[in-house]
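Colleague: The structures come next, written out as structure tokens.
Nothing in this text is a laboratory measurement; each read-out follows from the coordinates by a stated rule. This one's a predicted model, so the numbers in the text were calculated from it and none came from an experiment.
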Structure I
Amino acid sequence: MEILYILINCDLGSEVEIINELMKIPEVKEVRGTYGVYDIFVKLQGDSRENLENIITHKIRRITKIRSTVTLTPILAQGGR
């Protein structure tokens, strides 16, 4: 199982609309609005990194009013945790 985290910047005032759209994607396991540099935090989980990258490119980044995304890939510690 692969996990990626995404930080999203969006148009001012569109956070709730985008969060609702993100929650429709089955691989999205957690979505939070945030204060600070980024507007939305997303946890994405799926069978393969390739599948998750496809979802980011073809679903998430195409949501109207998303300005930019940053994808974070976790580094596994020794022992896989």
Structure II
Amino acid sequence: MYALYMQSQTSIRISTELLNALKKFKEEKDSYEDVIWDFLEPHLELSVEAKSDIKKSAEEYKRGEYFTLEQVKKELGF
């Protein structure tokens, strides 16, 4: 779910054809807003901070500065 709450809402007109297409991607728990966000999200620009964090993480990984899942589980006692 993308929004925990909505400050305001609006309605839009879409064709029956588009509605039927959206229904094919909608799971029972999803709203149509969820379906639309799923399509939009890959096309949204990442923030400068997010891009910087991704670059930093990739550099740390290349240097071997990371923990495996097994190491984290052992540290946490799982």
Structure III
Amino acid sequence: MERREEEFIVSLLDRDPELRKYYEEHQELEKKIQLYQQKVHLSPWEETEKKKLQKLKLLGKDKIMQILEKYRTPGNQRVTE
């Protein structure tokens, strides 16, 4: 994510528990993926696991973007309980 986008997300975390959940999951998946990327060689299982994590991270980012779009649309500010 771009720095500006990430700052916007962080500014909304206290207001939106769903956004917080997806953001924290995104961060955790990024850490796990980094561990695989640091290895010189991956076993077939590790390669499959890395790809699975990347797909989950992408799905989570899509959800984050959907939530952010609701905040960016004028007159459509998201309200959480």
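Colleague: As an exercise: P(r) over Cα pairs in 10 Å bins from 0, in percent, calculated from one structure in I, II, III, equals 17, 43, 24, 13, 3, 0. Which structure is it?
Modeller: Considering all the candidates, the number was obtained from III.
Colleague: Let me ask another. One of I, II, III was used to compute helix-only ellipticity at 222 nm (-39500 (n - 2.57) for each DSSP H run of 4 or more, over all residues; to 500), and the answer was -5000. Which one was it?
Modeller: That value comes from structure I.
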